[in-house]
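Dropping the structures in below, format is structure tokens.
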Structure 1
């Protein structure tokens, strides 16, 4: 049974899919229902964080007195990736109390700090964990079950498929990650994304706005809203170079680039497509700027072992002056390459603000005069 939800991009009808996190939540709900009812359901549904209901077929089900097993096939719709078609298996067991969620075979383990979960935990991100827990509790309440449930999520082909992903590079070993923030996969081709970005920028220009903000995604959007930077904005995914080019072409008076330093730091290396497929120079850039600002060899080595920008910042945050100098140096280099890209023909104002979710606002280029309301980390 295919997930029947579609998006239209440049007149082309594309089918949506659902994330591995949604698969795990559906399989968990079905397994607990089977355990408490004594019969494996044919289908099961959950409500995703995007408030969209996903109904999936349950395969390879089994049930006994103390445990039940249910599986769901990952359906990426028309946005095919390495995990599409994988079987996500959940085993639900009765325990004395609480809801315990863990990863089994084929689900990766966190080996480096700075990721969504602590070192040693299964690579099941926060949103899927929340979805699983809420749906398990829903079934327990429905059947008036007062004891505990242990959920184990497995992916039989996960270890093999993980070798095709960037998991090993960022410190996730032994399998894939169970991920998803909205629960839904919306397919969009590269050309379609770029054309959509251009269209949105054109709409903003048509509204007579003299200013535009460019941000990569939901984090930047939330930052703009929370800090009451009330100018029209466009989300450009990884295509920040194309977005800047189009904004310059439309001759806005003010262009503000806002983003998480984990992405925008790549601009300091003159990389204007921030997708990991095009390279990952984050720690190299951070380490070079730290060295230029006086960090010793030990600090540089510690930075190079980090897998996230937050982790790299934590290495030097004890020295506030050094951290400030490093961030300012990186921002100056980002500004340098942005100005180089737009060229001398653009004589209007373009600047950058960088932040992380953990540390809040980190800094902004000298020509940015927007007041930042949320300066905490």
Structure 2
């Protein structure tokens, strides 16, 4: 007789037997699995400022785009989510379409970086990389692609230096930090950031990772690892799983002062919407962001809800504004099979129309 969950002794025995087979196969898989790496596309260092390095990606063919594109990622994770593996790489997709792609690697802040500010990240590092690219390519302005927090940084830079940014692309970028469904912002607003930074100095990566995981604890703690059992007998699937895990937990600490400024001005005070962020001694006005903008957001993003990104439409000063709504989550926008087909092509086509 079946119970309320339609479980019979026979079906339970079959599930136990299946689990035993998976675990046994998993032991064999883990013995032959290869070490996993991310950041698969060849690249060369072209500029450096302390721990911050600018890399140029090298595709199979020379780029055909006249204007290069600089990628600015968030600080909280390593930037190679955009180049995770051979068949999951936004960078590879753009290179194959002729784009000339550079990326800023923020490095791993240590105690000597405790007092780095938002001005350092935006003016010194992004500004230095942009200046290098303009000089190296003999151009007055180049393209800027900002991702997540790096998108917020890019908006600040574009507002302060609109003459240096030919085209601006923002991906899963928060603009309105106080939308009702923004779980991360709701959590951050309850923190005494001054006490946190004054006590710890730099904010530990493990603390940040635990915070992000706790936003969806069942999905990111339990369900993920339960689901892993189903792929224990698949070497390639396990390598993909471990590659993602390695990226998730290879996180830098956060420079204390920059964390303080970003948390207070954006998460807590929502200054893109309610006022003007201050970068050093300069006010940031999004109305000054008047270059062409492509704003890409993910419909199932729990870290940057769609409304948080779509707010850019009414705040920027551009009369050439385009949105792309992607069916996926905050990470799926780079690594899903759908993303490999849609996102690089959309970016390439959009830039090609504005190549003059």
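Values for this structure:
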quantity	calculated
Given 23.0, 74 for Rg and Dmax of the Cα atoms in Å, calculated: source structure among 1, 2	1
With relative contact order in percent (Cα under 8 Å, 6 or more apart) derived as 22, matching label from 1, 2	2
Structure responsible for 1.8, with distance in nm of label points 7 Å out along Cα→Cβ at positions 69 and 293 calculated and labels 1, 2 on offer	2
Value 20.6, calculated as mean count of other Cβ atoms within 10 Å over residues 157-164, assigned to which of 1, 2	2
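Where a number appears in this text, it was derived from the coordinates with a stated rule and is not lab data. This is a predicted model, so every value here is computed, not measured. Cβ atoms are built from the backbone, for glycine too; each structure is taken alone.
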